[in-house]
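Several structures are given next for inspection.
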Structure I
Amino acid sequence: MSKERLVAFTDAVIAIIMTILILELKKPAVLTWAAVLDLRMNFFAYMISFFWIGTMWVNMHCAWDHVKKINNKLVWISLLLLFFASFFPYTTSIVADNFNSSVAQTLYGVVVLLVSFTNVWMYAELAKVADNKRSQTISKNHNRMMSWDIIIKLVGMMLTLTIFPAGVMLAVLVTAVFIILPRSL
């Protein structure tokens, strides 16, 4: 089948997820600079989630650009990826309200890792269905980079569960700034 309907559906769901993120962002109880500053962790959690999802979308756009046909397996993998990604507004709001909670960070980390693992699976399937070398190369390079990304996120999860509750959010920030973003630019 052609990819257009799946790409359009994926774009729509990601746009909705990103919109819900902003709707979940807390407003200050009173409108003062101090009250806005008190919400800095909310803004930080929102920023991390927004750009993480946005970067995922950019990378998917690049990978899907050269693919002509897809299979049913790829449709279901994409649906699973979007299902896991749809938890971002929920877990982001939990982290925003409880930034130094290892439980909140772990919930967020589980979603991040589920999306990351499903993303790797999707790119592996993309490499199989691609009818040109460029798409295969993009998919394989993506998954090579994702192995480092996942390792850093797992380290962040271990830190969260042991000595540093904000480890997951820090790991996502580190992977975004030093692995994902440079590759995307």
Structure II
Amino acid sequence: MRRSESGNAAVEMAVVLPGLFLLIMVLVETMSLMWVSAAMESALRSASRFGLTGWSPDGVDRQAAILRLVAERTIGLVSERTATIESRVYGSFGQIGLPEPYDDTLPRNGHFDPGESFIDVNGNGHWDADMGRDGFGGPGEVVVYTITYNAPFLTPLQRWIGGGGFTTLRASAVVRNEPWGGG
């Protein structure tokens, strides 16, 4: 019985096949996430180039036109229903990500405490850790466009290892609006 080799192929297949299937699942997931990420970046570049002109088609506001561009460029995978599309406006590139200026009085601790005076750069009535305001900006203003998308996995691989079945993808672009309107 030891010399018989019948069934060796079935045993070898049983040993190798799970690893092969795992490798194929990892490749499929990696390639799909790379494609969606590249599509998001392309869509964001296109939307930001459109947004910096200040132009919008008749009967459509700039935000709707920008969201439509994102949906078209990602073949409908990333839309306002499935993703968060944000735009923050700043006066200059140097203000991006900075907090609103404040007077660090007692206690002098290096962060904003209620009651300390501050300059309300974005005009919302309270101190913010990011001085940008929501919107698409006016002529000459700096706008940061960001798309955040929870991309679902195509295979059950991540759920098998205890994940949530999706991964968060993010893309950003920074542009200065053109000085439209003669500004």
Structure III
Amino acid sequence: MTATFPGRPGVKYPVSMRILHWLRAVLILGLIACGWYMTGRAEDDPTAGILYPNHKQFGVLAWLLALVQLTLRWRYSARLPHAPEALKRWEKWLSHGCHRLLIALTLITPMLGYAMSSSITDGDGVPFFFLSHVPEILPKSDDAFAVFQALHGYSAYLLLAVIALHMAGTLKHRLQDKGGETDVLPRML
């Protein structure tokens, strides 16, 4: 079924953006779950040697995909679906703000994780798949590490809250207005 919108019938997000959206969703939710699990384990837990490096490198990947997403949004800006006219003013404002926060937090959260890993004095750096390590550009400081660690955690929780709000809005319109103008889910399927 193709979604229809006033003045722009059948407008969906480009395939590349739809694939990227779902890939990022799985990646980010996986990173949040992994981070939550990791931080609840003892430092000498045998899974730490697997979880921490993978969390770091997939965090770098999430950051790179956020940059790709921004590039695609810019490239396709004239062809992207608009907010449905039937949305109330506050719903448009909330949706717009939620999307902006999602984009910002998918850039900021990994950068804070990088800053955390880069600044710890006895850290092992940030690996990235086929590269040995992402260059560390911050000075080593356990005090800075503590600040970045707290900010990374708060940012991840805020990101999770915004994701929940994004999903709640999408589900509300899907269940309440299925097939109607404000049923925006088909634009991303």
- Figure out for me which of the structures I, II, III the number -26500 belongs to, where helix-only ellipticity at 222 nm (-39500 (n - 2.57) for each DSSP H run of 4 or more, over all residues; to 500) was derived from the coordinates. I
- Out of I, II, III, choose the structure whose coordinates give mean count of other Cβ atoms within 10 Å over residues 111-118 equal to 22.2 when calculated. III
- Upon calculation of log10 I(q)/I(0) by the Debye sum over Cα atoms at q = 0.10, 0.16 Å⁻¹ from the atomic coordinates, which of the structures I, II, III produces -0.60, -1.02? II
- Message: Please compute FRET efficiency 1/(1 + (r/R0)^6) of positions 23 and 127 (r between Cβ atoms, R0 = 35 Å, to 0.05) for structures I, II, III and give me the label with the greatest value.
- Response: III
- Query: Upon calculation of P(r) over Cα pairs in 10 Å bins from 0, in percent, for residues 15-94 alone from the atomic coordinates, which of the structures I, II, III produces 16, 39, 26, 12, 6, 1?
  - Reply: I
- Taking 1.9 as the value of distance in nm of label points 7 Å out along Cα→Cβ at positions 71 and 175 derived from one of the structures shown (I, II, III), identify that structure. II
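Every number in this text was worked out from the coordinates using simple rules, so none of it is lab data. Here the structure is a predicted model, which means the values were calculated and not measured. Cβ atoms are built from the backbone, for glycine too; each structure is taken alone.
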